[in-house]
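Asks: Heads up, there are several structures right after this.
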Structure P
Amino acid sequence: MPLVLDLGPAPRPTDGPALAERLHRALITAASDVEGLEGVEGIRVTALLEGPDVSRLRLDLTGVRVPLPPDDGTTGGHSVGADPTTPVSRAVVTDAAREPGTVGRLEITANPIDLMGVPVVADIEGHQLRYAWLDDSAGQVLVELVEPDDSSPVTGHARLSAARDDVVAAVRHAATDALRGLGLELAALDVELTQPARRSVSVVASAKIRKGLLGATARLTGTATIDDSMVATLHDLSVTSGNPLVAAVLATVRGRVQRYDGRRIDLSTQLPPGMHLTDVQVTVGDQIVLAARLG
């Protein structure tokens, strides 16, 4: 079902500042049900409205903090089939006048946004995103986002960057929690990231682990590579320890990791029709940079 955004009571906004104010208010209300999401009030929205079309829409997400996803299977947002007068829903809207519109240029920036504990600088741009104005019988102004298709494709690019040390700190935090669940304590962690090729990243992580008075070292290795067809392959995945007891405790983790060894993921199929991934680049240095292009 299409995503519907409620912009409040009629009439429709007639200029960019009025539209920006309504979008900002709707985003704040919609985010209130997402557990752990913070800083949405500080989002800055600017818009240039030209008739039913938005020639330019800019969202500055600086200061927003996005939490780790819940592990209980919940989504934390509005449920499918919610009342269409909620700020965001996927309900089918009936009895509404419809007028198509297009966002000529969408810009999403952040300097930074906190993604699961990692400060990320984001620069995202998309072109020709379709939507429809809906004026329903209850006097509400709604916007229905229209998914792209091959007849109306979306083009654009994205660039995300984060400090290497911040990424490693987040990995250390996640590893500490994971090992605690196995009855192990992470005493130290060294993570080495290298870039064998333009679209390839390798990781070697050496962890000093304690179980009671016992201490040992565990080692995790792996490489992710993206080919010219935009297919990602995970390979050379391993979890090892020279200590038999620690190795036995890590057997569950090793089994999970090895199931992904050799797995191929067609990145293009992860996107809806009308969004075609044409290039991905990864740069590993003091900053880890991921750049992608749609065409």
Structure Q
Amino acid sequence: MSLKVLLAIPHVFSPKEGSLYSSQTEAKRSIKQAALKQATIGNLGRHRIRHWIHASLGKNKPIVTREQSSADGVELTIQLYTPPSASLAETLPQDADLTLIDPKLEDFTKIPLLASRRLLEQAEEYDLVGYLEDDLVIEDPEFFTKLKALHHLVPQQFAFIPHRCEHIPALGDVILSGDPDGGRPDLFWDTGETIRLQWPTGDRFFYRATNPHSGCYFLSREQAIAVRQHWERCQWTSQFQLSGPLEQAGSGLLLPVLKLMKPRPDHYRFLMVRHQDELWRRHAFEK
């Protein structure tokens, strides 16, 4: 039976003069439109059960594009939380597995948390749930089956977070959201814990990241329910705040409940998502 997966994506595009955020920069409109399409329609096409094959109808007969079903696909649904007054979603093609939800909030900074909360509140209905920022592409066709396998290998308290990467032309990938040299021992989650897991293609190593943010998270049903129950007891009020609303809605909701484990940087390709922007241009190369 195929995995049943729900992704929740918050999306706001509201340009502001002088802002450094892509979602508030008019010059990034076309980039954000393309990124949003890939994060929604693109991710659906990559991971659903349906796929296509070129098949010949016989000797000297035409070749057609034939619909097929893949046992490796998932039953994927995406919910896009976006206010009609500040959105690029009108450019998206319609899809039965993509639902646009008006969050009905005047304060757009609260939309990420709402999307994350609504996701967790639906956990019982799915095998996996994921929170995803609106410019991330899940390129690995086995991403969700990997997560399912990882969840069976470790206790429920460990949540696996992919690395978020961009590509530097002619040079290679760059991992965003890296850890500071020397760590941050003042943070309660910076414990230095590591996991080594046997994998058919070689052992994989994971570490409890100092910087847990990757613009996304993916949880089993049981993990998501545990996180939701924690925040229901806390009335969805946090005793700490991360650097911004996206970070708080992502890893910020998980930190009090789960241990967030990322692949060791030299194993980043094992579990990664692609960021559709060029944030790498903001930082100089180390000399």
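Asks: For the read-out P(r) over Cα pairs in 10 Å bins from 0, in percent, a value of 6, 27, 35, 23, 7, 2, 0, 0 was computed from one structure; give its label from P, Q.
Replies: Q
Asks: Could you tell me which structure in P, Q was used to calculate Kirkwood radius over Cα pairs in Å, for residues 105-232 alone as 18.9?
Replies: Details: P: 18.9; Q: 16.7.
Comparing all candidates, it corresponds to P.
Asks: Could you figure out which one of P, Q the value 15 for relative contact order in percent (Cα under 8 Å, 6 or more apart) was computed from?
Replies: Details: P: 15; Q: 22.
Checking each candidate, the match is P.
Each reported figure results from applying straightforward, stated rules to the coordinates on display, with no laboratory input. These figures come from a predicted structure and were not determined experimentally.
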